[in-house]
Structure P
Amino acid sequence: MDKMVQEVKSDICIVGAGPAGMLLGLLLAKQGLEVVVLEQNADFHREYRGEITQPRFVQLMKQLNLLDYIESNSHVKIPEVTVFHNNVEIMNLAFNTLIEEESYCARLTQPTLLMALLEKAKKYPNFTLLFNTKVKNLLREEDKITGVYALAKSGEQINFLKDSVFEGELTIKSSVTVGVDGRNSTIEKLAGFELDLDYHDNDLLWFSFKKPESWDYNIYHFYFQKNYNYLFLPKLDNYIQCGISLTKGEFQKIKKGGIEPFKEKIIADLPFLEPYVAPLTDFKSFVLLLCKMRYVHDWAKDGCLLIGDAAHCVTPWGAVGSTLAMGTAVVAADVIYKGYKKGDLSLETLKQVQKRRKEEVKMIQSIQLTLEKFLTREPLKKDLAPLIFNIATKMPDVTSFYQKLFTRDQPIDIDDSFVFSDEATEKSTTEHSVV
């Protein structure tokens, strides 16, 4: 007897419920499209994953009239960045020197941001979210991708069909399948997308510690030190997140040498970390993030579109990845909505997303490659890098450089109907159910 395979039909199938996927789903549901979002994880829990948003994110949320709503959730505002070399300050960048309004980064945990977007999306009866659902294959009609074949395990489901529980094998048939499933995108691999750029020279080793009493909480700190370079970011609940810059593959060598020599180097660089590092007996407190930069040659195929890290992954430097991905999600929503209204979701229509986003993405990646040259720890360059960085920050064009990285000079060109109002988000009278 053949297995029962549930069939779901939707205008749009979004694979990946990260910030870009959830924002895209929310915006398209607001416009009345049937949206199904698939997430392979059981919930929104994320650690060391895209929790810093740049002033350009604040600008974007303000443009959508979501800023007050987003900031009603727990967050930290970061107004400036300070850079040190051997514990001596060599640069301070206040964001209000780059932009008069929205002159701060916002620190939200990823679960906080995702739950905020979900609470808005729940108001629309045409929005469905399935956790614990992994895409196994693509559906095709000749050369056109027409949806996905997935396996759903039991878990939370945000679903407008109150009596339906999606579990087991599913086919989700849709006009457009959007891969927003990260730098290791399943959709990218299944659809056979090709890369133009696959860069990976450095990594970041993350750990967290309780904020010292003397620490200025609301500031980025970056340290060029003898043994390592360090990035410090405020976390919620009075914690600090530290990233240690390593070359590709260096962490494996550090682990072979053992925890004690590693601790000694960190404490020698930054003695104030001794109370937090000295008690460690193993590497369990550290999480390695591979600093990959990738760019897919063509983001669209017939019936399929990649956005976010699946299309244009950036490194953690500048903490701009989530902001960049959500900017692409807004453009994708505009392109898909306008194509849907015209009855044209062809390949040529989907290609408009990349055409509209290519310049900004390429610019950010170029800036990051420049920044990574200053972060190098190669023996002949590591002492020169902070000195060159210090000189460069005093050059006349540096303000323009940072403005391009952290802010947007113009709002994203989107349909006015994407802007939220209290009245618009309360129009739905049909309640969702959590199954």
Structure Q
Amino acid sequence: MQVHLSSLGCRLNEAELQNWAQSFQRIGYSLSNQVDKANLIVFNTCAVTAEAARKSRQMIRKYHRINPNARMVVTGCYASLEPQELEKIMGVDLVIDNHDKEALVDKVQEVLAVPVMPEFATEPGEAALFSRNRDRAFMKIQDGCRYRCTYCIVTVARGEERSRSLDELIDEVNQLHKDGVQEIVLAGVHVGGYGSDINSSLYQLVESILTQTQIPRIRFASVEPWDLGEGFFELFKNPRLMPHMHLPIQSGADSVLKRMSRRCRTSAFAELVNDARRYVPSFNVTTDVIVGFPGETEEEFQQTLDFVETQPFGHMHIFSYSDREGTKAVRLPNKIEKETKKLRSRQLHQLATKIKQQQLEAQLGTTASVLWESSSQMLDNGMQRFFGYTPNYHKVFVDLEPGYAIERAVLETELIAVSKDNQLVGKISAEQLSHYPPSVHKPKQEPILITQL
């Protein structure tokens, strides 16, 4: 039996795929990146925007067209919010609510009665890592959120906060490291709220990982800025904690943040970023911004532009606001016209591109420990292009003669240029490359398809 696992949306969805992959392998399934070869398709949907919900429906129909004989299981935020709509779509055999995700594999066996090989048919302790994530693993540390930002449908879809135990997470980190993973990313709906239900905290979790594991590199998925208490950035004195955080600001106007029910104002956010850079000067902050929130005036949008210009963001995810039924923002007056949102989005993208280029140019002439990814690209000139990330999460590529096997290696890389599409260009010394000759190159596993917005 072959299972195809696919996801749309956030890093948490991706982390959940990893957990299911391991569970499916334990009961005898093999993983396939080819939809048309799979006996079972599991799709983890997204509903963060109306467009994400539309894409989720689109992907389901596409999978059924490609492989109408496969059984299809649909879960995730859109599946939790609109289960009846999904059940009407041709090809959907089972819809699983977010609250039942932990038991997804058991439910698949119970409801669909799909045959599997006996458990002993798989290797003991066999890892189910996607080949694209052999270098980096997304770990689900918690689910749910106790806050209710007025625009957010995800907190409705995911429910109350539920944290995994420290012991369970430490065991998982050690197993991932044993399997060859170089870097973990701590993911969740409300990462900063980790431990609120088990008398722990994100700080305590990170301390435990640093003291009880040897994993070389640790990162965070999105963290709400108000969750980082005094002294949190002291943790980054340890070089195993990568100097980057994604801290969503959502607007540069305090009046808009208030209507969003955000718990952080621009002055506090700016101080937080300054605090991070006091500990690590090269600390990179990336963020999210929503344009066209109900009632956003020209003055408020200008405040956002002015604020963004003062913050050296390494990257910005920019979203145009869209109504989501079930959120408080749906009932807010003074909705912004579509053309105005497009104009504001375009202006903010232009500013974000300029700031990102400045941040990348500031890296030139330095050397960074780059974790090279397990996927590569063959160029028309016969060279092989590898991609990786610096510790502060700037994307970098290097072009090498064919055959080098630098996947999953952490190599000191000189940053020598910025490409036209705003990526760093790297250079690896011949001495380092001599340790990764073509003769030791191992065949790649087929990657699992993960579609992201």
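Derivation of every value follows stated rules applied to the coordinates shown; laboratory data play no part. Everything numeric here is computed off the predicted structure, so don't read it as measured data. Cβ atoms are built from the backbone, for glycine too; each structure is taken alone.
If we compute distance in nm of label points 7 Å out along Cα→Cβ at positions 27 and 339 for structures P, Q, which one ends up with the highest value? Of structures P, Q, the maximum of distance in nm of label points 7 Å out along Cα→Cβ at positions 27 and 339 occurs in Q.
When relative contact order in percent (Cα under 8 Å, 6 or more apart) is computed for each of P, Q, which one produces 14?
Values: P: 22; Q: 14.
Derived from the structure labelled Q.
Structures P, Q were shown, and mean count of other Cβ atoms within 10 Å over residues 171-178 at 24.0 was computed from P. Starting from the value 65, 51, 40: which structure in P, Q was Cα extents along the principal axes in Å calculated from? Among P, Q, the structure yielding 65, 51, 40 for Cα extents along the principal axes in Å is P.
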